[in-house]
Structure 1
Amino acid sequence: MSSFIQIRNLTKSYRKGPNLITPLKDLTLDVPRGEFLALMGPSGSGKTTLLNLLAGIDSPTQGELLIDGRDVARLSRSALTKWRSRHVGYIFQLYHLVPILSAWENVELPLLLLPLSRAERGARIDAALELVGLSDRSRHRPTELSGGQEQRVAIARAIVHDPELLVADEPTGDLDSESAASVLTLLGSLARDHGKTIVMVTHDPRAASAADRTLHLEKGQLIESGKLETATAGP
């Protein structure tokens, strides 16, 4: 598998009052295309910061961040927004569904940013809901769904525009064990059978075990067996 994500000496810093905070420092990482990668580490280790950089929500202070050969760290804010809307799907812990909209309408939201006809939008939405096993719940609102079903709607929304990259921030953190297992099986299938590259942050070793590979972050750097990684964390 080729490297879909190539990170070289990536650093992210920001000021909080008089203090300089550096959640990521000189991070180097390769993620092959189609890999399901889990990131673990304590709070404040830089996991969510890395997800936000990968998703184009934030920009690094320095270093290279290549996704499918494009250095997204060098894109302007407007170009980054356009790139994100086409190439990235974000899955949150708390779903962030619009309560007054049906499952179908929630999944439609990302497509409203794209130049698609109503028929094209409908076909994509139906396909995404079928993929996550919720075709029969398409007209239900979030309050009429279980937590696991809500997360599946959120996953359908994340994949409806057919992004190459999915980033997931604690996607099973609010689910019971049965629903969590179902969601993890779905994520594994998206990587294995549909070629999605998935980077998932989790605190749960059971969730991490569903991924192809698990890496640990500590104070903004990758660690292995308690030691700082000095080489690229490749496959």
Structure 2
Amino acid sequence: MKLNNKVAIITGAASGIGLATARVFAAEGARVVLADIDAGRTETARAAVAQAGGETLGLRVDVTDRDSVDAMVAATLARFGRIDCLVNNAGITKDSRLVKMTEQQFDAVMSVNLKGVFHCTQAVVPTMIEQESGVILIASSVVGLYGNFGQTNYAATKAGVIGFAKTWGRELGPKGIRTVAVCPGFVATPILETIPPAVMQKMVDKVPMGRLGQPEEIARVYAFLASDEASYINGTTIEVSGGIMM
């Protein structure tokens, strides 16, 4: 098992890619902290992962609230004594064309998708520096690479976290900490449920492989990057999109 006894915090872990990542990490031997703002769904997810054999901790966490994030880190250390990997997966969308986007829509997405990543990473890094090891993984998106109609706020955050990965790769690499941003393409998660079928089909048509990605396909990439098998991958971006950028 490639993550045997490693301790991983996964934000946005109650559903979608986050939950799939928790399952895959647990199957690979990791001890997993499932963090999400929805306490009920987090406990349901934690129980499901634990039932499959994983050692787990479920926490209600608001990544926009630094006190909440600090409490998450403290609880993780109290339970497991170390932090080997942080998967910054929590994210939201509030789509609108630029001319109609409200300040509230813009600020909400910035707070979760960009500042939330800052909060969580800054909170775990002192532990990783003390350990002289750790992996920071960040959910970006192909939208952060090429933009998307109606997603000024979301695209900006996903481009921004690529900047985080490159900067932290330089700052933290010498301390034994690797940082990588992952750019999924269109993945079959609840976040796509509000998209009209005709629009969804146009999205699928853009993918050379002719289908949406599955959450587990992103999760397995995270598991590889969190493992020692990826020990020389740092400060870069990995696209997992079925070839949509070709």
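Taking distance in nm of label points 7 Å out along Cα→Cβ at positions 20 and 164 from the coordinates of each of 1, 2, which one would give 2.1? Spell out each step's value before the answer.
Values: 1: 3.4; 2: 2.1.
Among 1, 2, the structure yielding 2.1 for distance in nm of label points 7 Å out along Cα→Cβ at positions 20 and 164 is 2.
With mean count of other Cβ atoms within 10 Å over residues 100-107 computed per structure, which member of 1, 2 shows the largest figure? Don't skip to the answer; put the middle values down first.
Details: 1: 19.9; 2: 12.6.
Going through 1, 2 one by one, mean count of other Cβ atoms within 10 Å over residues 100-107 peaks for structure 1.
For which of 1, 2 does helix-only ellipticity at 222 nm (-39500 (n - 2.57) for each DSSP H run of 4 or more, over all residues; to 500), calculated from the coordinates, equal -14000? Don't skip to the answer; put the middle values down first.
Values: 1: -9500; 2: -14000.
It must be structure 2, since only it matches.
Compare Rg/Rh (Cα atoms, Kirkwood Rh) across structures 1, 2 and report the one with the greatest value. Don't jump to the answer; show the numbers that get you there.
Working: 1: 0.97; 2: 0.95.
The structure with the largest value is 1.
Suppose mean count of other Cβ atoms within 10 Å over residues 76-83 works out to 16.2; of 1, 2, which structure was it derived from? Could the numbers behind the result be given before it?
Details: 1: 12.4; 2: 16.2.
For mean count of other Cβ atoms within 10 Å over residues 76-83, the value 16.2 is produced by structure 2.
A value of 30 was computed for relative contact order in percent (Cα under 8 Å, 6 or more apart); which of 1, 2 is the source structure?
Clearly, the read-out refers to 1.
Computed from the coordinates by the stated procedures, all read-outs in this text should not be read as laboratory data. Here the structure is a predicted model, which is why all the values come from computation and not from measurement. Cβ atoms are built from the backbone, for glycine too; each structure is taken alone.
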